[in-house]
Structure P
Amino acid sequence: MQTRLRETLAAHLEVIRGLECLLPEIERLAGRATECLRAGGRIFWMGNGGSAADCQHLAAELVGRFERNRGGLASIALTTDTSILTSVGNDYGFERIFARQVEALCRPGDLLIGLSTSGNSRNVLAALDVAAGIGTFRAGLSGGTGGKLRAATDLCLVVPSPNTARIQEAHILIGHMLCDLVETALAAGMAGTTDFGEGAALTHDQVEAARP
């Protein structure tokens, strides 16, 4: 059994080390997210299954906090409202559960991030198509070859692995890296420093003052 565990750990570490090649793209996505929030835009997340859980997790890191006390950041998971998901799924089909929400909620200047380990989730792709017509910036987190998500996004981060579990593990690390960079950049703009302690909570007025 320990042999199996060591093999899993080794495979995980190999994929995580492989993310080094994605650092420029991660930095670019973090910059885009920061610009979006500074301009009063919002970050939307979507995905299925484990990716849906990641969407909720990462939206919560921004609305609440990641590692620093600061004002809340506008981030919404499109995976959480069961009334919307079931009504749209029932009336229009499962492929439209995210597209309909994007149509209703997204605006030019917002950021939409789709998570799909295969890159071929039809409901994610449908929503990205709607977002393209709105003028929302489209980003994706995928794995393997990237699937159709590559062509459907303005920026796609493809984890160098064909294994679903390893891709999901990499996605949450990428998400945490994004949260860290965004939080650091906005906290610096809000208070003039990136050194925040437990007593350095930012007020709503400070958050608003950091926006142009």
Structure Q
Amino acid sequence: MKIIKAAAIQISPALYSREGTVEKVVQKIIELGRAGVQFATFPETVVPYYPYFCFVQRPFEMEGEYLKLLHQAVTVPSPTTLAIGEACKDASMVVSIGVNERDGGSLYNTQLLFDADGALLQRRRKISPTFHERMVWGQGDGSGLRAVDSAVGRIGQLACWEHYNPLARYALMADGEQIHSAMYPGSFGGDLFAEQTQVNIRQHALESGYIAE
């Protein structure tokens, strides 16, 4: 049986700075590569940062914070994605990472998967943002509900409460997923949210019979 050394990364962003957050991400990738890690998952929309403001502000109060996020968001491809890809190549590591993607005038909760040679293998968008997140992100579609081959195996990705959608999870299982990248934001909800996250991941691993990270 092939053994993969994997890492689930908890890292804080550089608030209001795409470049600052990417610098931290690149440094972490290089650090993990030196430690022999072959695959790593970063948090949901860690670049430039998760929009926590939509939890605590009413919709009409969010304009300023939304515009800040819009200006710091990631276009694909861009110097941001190239920098992450180069770090993956230097570290010979496969990386799954969440970004706020800007496409035209809209933002999306996007998961990027980079191969160990730095190539961008997949860009998928969260199908249906959760509750308050719909004030920030547009909806994705089902085109990203597939597993893709990488240097470490066949990988599928889902973000946060997409794991409550059994058909989304089943689609990845049916597509031959071997490694699952499950992204969540920081545990801002306390112990309850942390427990829900663990249950989500363990249930998917139990049902599918493979690694869920």
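Only the coordinates and a few stated rules stand behind these numbers; no lab work does. Just so it is clear, the structure is predicted and the values come from calculations on it, not from any experiment. Cβ atoms are built from the backbone, for glycine too; each structure is taken alone.
With distance in nm of label points 7 Å out along Cα→Cβ at positions 94 and 134 coming out at 3.4, pick the structure among P, Q it was computed from.
Matching structure: Q.
Quick one: relative contact order in percent (Cα under 8 Å, 6 or more apart) came out at 25 when computed from one of P, Q, so which one is it?
Corresponding structure: P.
Kindly point out which one of P, Q the value 2.8 was derived from, the read-out being distance in nm of label points 7 Å out along Cα→Cβ at positions 150 and 166.
Values: P: 1.8; Q: 2.8.
Traced to structure Q.
If log10 I(q)/I(0) by the Debye sum over Cα atoms at q = 0.12, 0.18, 0.19 Å⁻¹ comes out at -0.58, -1.37, -1.52 when worked out from the coordinates, which of P, Q was used?
Structure of origin is Q.
Work out the source of -17500 here, i.e. which of P, Q gives that when helix-only ellipticity at 222 nm (-39500 (n - 2.57) for each DSSP H run of 4 or more, over all residues; to 500) is computed.
The read-out was computed on structure P.
For which of P, Q does mean count of other Cβ atoms within 10 Å over residues 6-13, calculated from the coordinates, equal 15.9?
Q
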